[in-house]
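Quick heads-up: structures coming right below.
What follows is calculated from the coordinates using simple rules that are stated; it is not laboratory data. Just so we're clear, the structure is a prediction, and the values are computed from it rather than from any experiment. Cβ atoms are built from the backbone, for glycine too; each structure is taken alone.
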Structure 1
Amino acid sequence: MIIRNVRLIDNPQQPVDVMINSNIIQSISPAEPANKNDFNGNGLYIVPGFTDLHVHGAGGADFSCCDEAGVMMADISLARMGTTSYLATTFYLPKGSNSHLDLLRELYRSGRCPGMMGIHLEGPFISPAKKGGIAENKICPYSEKVLDDVFSHCGEALKMMTIAPETDHTDTLISTLKKHGVIPAFGHSDATAEQTRLAIEHGINHVTHICNAMRPIHHREPGPLPEIFDSKATVQIIADGVHISERMVRFLHNMVGTDRCVCITDGMLSSGLPDGEYVYQGYPFYAKNGEARYIHDDGLIGTSLGVARIAERFMSYTNCSFRSALKTITDNPVRVIKSSRDYPKIREGNPADLVLTDESFQIKTVWKNGVMLSPE
């Protein structure tokens, strides 16, 4: 396939043709007139497929279920929204079977969910005081036995674990995770400034949905945020204007800079589906205008937005460029995960995970491994 007359983010003045052969980019050359057999990009941007490091499901399926067909449908639904790479975010049950983790590990190993870069566990070593929407049966104190069981279920698929650094044996936990190639991420935490500083010194360099489910700034006990700002840690931002206000998104961007911002969705199973009522882990919720809230108390539990829509709002709230916003869902998350499977550049020889979009993140077409998908 030849994609004619598209622009690259690094040189938008020069239209190019991109040839895809099998699942890779075979060549990039100056644009020539398209014929009826070519795909005409009409001068839009061809950009790398998007990466979401924190998403719980899509297309009606949840990564915490043990439904192979559902998980594979979520993989396809995310790709159609432009999210060609993601970490399947879920939980460990200290007293459960955790067969969902066995399934995710197997799907990761087999490549049957080609967008899945691995597993992101939220917990179980997090603060009950800052559990947010995580049920208490998914939380427990640190123990070597539990951590060994986590590794036995997840194997090499485990890429990130959100931990609260005020839990016991934080230094041991961080060093063990890093030894296994797992990113320890600060989150769901009631840590003080001092506890946060020590955790950063021990090796934490990534933050799960900053501001959400963590101690806020106080003038006497400043909490984790100033320590995070002063570090080099990358930060996940749910820039939907609901989890974090528009003004706070702008403030965070000013404090840490574009290169440390990683836009995420924390997306629900309702992502990619019409507004309506759904069920999440036994509780009914409604999805409307991108928000997902429990019906019984109107409590916010997530979003139904794709990461492209989050980046669009990030761009609007911060007044940054399209190129800067694009980095928050391409270069920056891939740099965090350091995955050799994903290449956030349009280059010859790289995988053909591509999105055709305008400068407002309005997706026209998606290619996953060279296969063209209709956008959601």
Structure 2
Amino acid sequence: MKKYLYHFSRIFIGIVFIFSGFVKAVDPMGTAIKFSDYFNYAFNLPGLTPLSLPLSLILCALEFALGITLLLNLITKASLWGSALLMIIFTPLAFYLAVANPVADCGCFGDAVILTNWQTFWKNIVIDFFLVLALIWKNEFPSKIKHKTQQITSTIIFLVVFGFELYNYSYLPILDFRPYKVGNYIPELMEIPPDAEPDIYENTMIYKNKQTGELKEFSEDNYPWQDTLTWEWVETKSKLVKKGYEPPIHDFELIDLNGNDLTDYVLSIPDTSIMVVTYTLEEINSKNLVKTKSFIDTFKQKLPNTQVFCVTSSNENVISEYIEKFELEDWTFCKIDEVTSKTIIRSNPGLVLLDEGYIVEKLHHNSLNDKKIKQFFKK
């Protein structure tokens, strides 16, 4: 019984770590964004934000590699202690996030599976339980593979996983778990069904006693709206008590520099239009912007009527500066929330090709070449 329970614990932890590590290794930039949220909103340590990407790459590769070594029973003692170290860090962190709720989702399963902070905490408790069992019995069931072979294999696994991460970061995630993946129809994902459950709020009315000056809170059931001689309304506070239905895409809004909402127009353009996504223009490497412009100019030689929209969170002064500097007068610039732009594509800049609201292609700036254009026009 002990033997089976030990191996079940080892395999269970391995599978969870493999899944968790894989969905984050597919999108290391997404994990980096989550680390940035931790530093800025959970711990008020914005100075650590530059560490977000290195921590993401290391954590994802380590978690994925630990999962594989546990599953294959390689360097099991080291893998179990490594797993224990991660859980010692992340279980208290999950508890803090659940109690304080500074960010809505810890990102432990990337964008593949969204868990609440409390769900994440209890998930960690289950892992901790089986991890303790595996640690207790680790010496009783050693691997039969030669130790040197285990070390070499484990090192190769880590390096392969790390290389896999770098590929996904340098181009685009090979799997896209976000609502802006290729093939999706944006307008449909923005719709709210007629029978969708709305947000539920609890309203509290603050009234002032005219005789004593006392401020008192009332609920919607007992506020003294008729007693105007005694009570004077001061303010109403609303608190969200239950979140209703939220469409997968709920923050896609394109506002041009004149304040016009172009969202519906952009999503209804027939044939192909190009959306150049930039988080902020200031963060773009100039060479990548020049490469992007050159790619679009070549593309427009094939389709001269292609409309180009550049969406960014940069302010109007910065936009005007870049339009003049890089000769982007034929691009229509729109303002968009920076978080939304990072959700759309993991590239700054990145290209999204649209056709009447459908996402037909997404391109990282490292992928912009004539070969991609030829592939597109062969479809």
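The figures follow:
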{"quantity": "Comparison of 1, 2 - label where FRET efficiency 1/(1 + (r/R0)^6) of positions 70 and 102 (r between Cβ atoms, R0 = 35 Å, to 0.05) is highest", "calculated": "1"}
{"quantity": "For Cα extents along the principal axes in Å, for residues 54-157 alone computed as 46, 30, 20, the structure of 1, 2 it came from", "calculated": "2"}
{"quantity": "Structure with the greatest value (metric mean projected area of the Cα convex hull in nm², set 1, 2)", "calculated": "2"}
{"quantity": "Of the structures 1, 2, the one that 0.90 was derived from, the read-out being FRET efficiency 1/(1 + (r/R0)^6) of positions 150 and 262 (r between Cβ atoms, R0 = 35 Å, to 0.05)", "calculated": "1"}
{"quantity": "Comparison of 1, 2 by FRET efficiency 1/(1 + (r/R0)^6) of positions 94 and 230 (r between Cβ atoms, R0 = 30 Å, to 0.05) - largest value held by", "calculated": "1"}
{"quantity": "Origin of the value 10.5, where mean count of other Cβ atoms within 10 Å over residues 142-149 was derived from one of 1, 2", "calculated": "2"}
{"quantity": "Per relative contact order in percent (Cα under 8 Å, 6 or more apart), the highest-valued of structures 1, 2", "calculated": "1"}
{"quantity": "If helix-only ellipticity at 222 nm (-39500 (n - 2.57) for each DSSP H run of 4 or more, over all residues; to 500) is computed and equals -15000, the structure in 1, 2", "calculated": "2"}
{"quantity": "FRET efficiency 1/(1 + (r/R0)^6) of positions 62 and 222 (r between Cβ atoms, R0 = 41 Å, to 0.05) derived as 0.70 - corresponding label from 1, 2", "calculated": "1"}
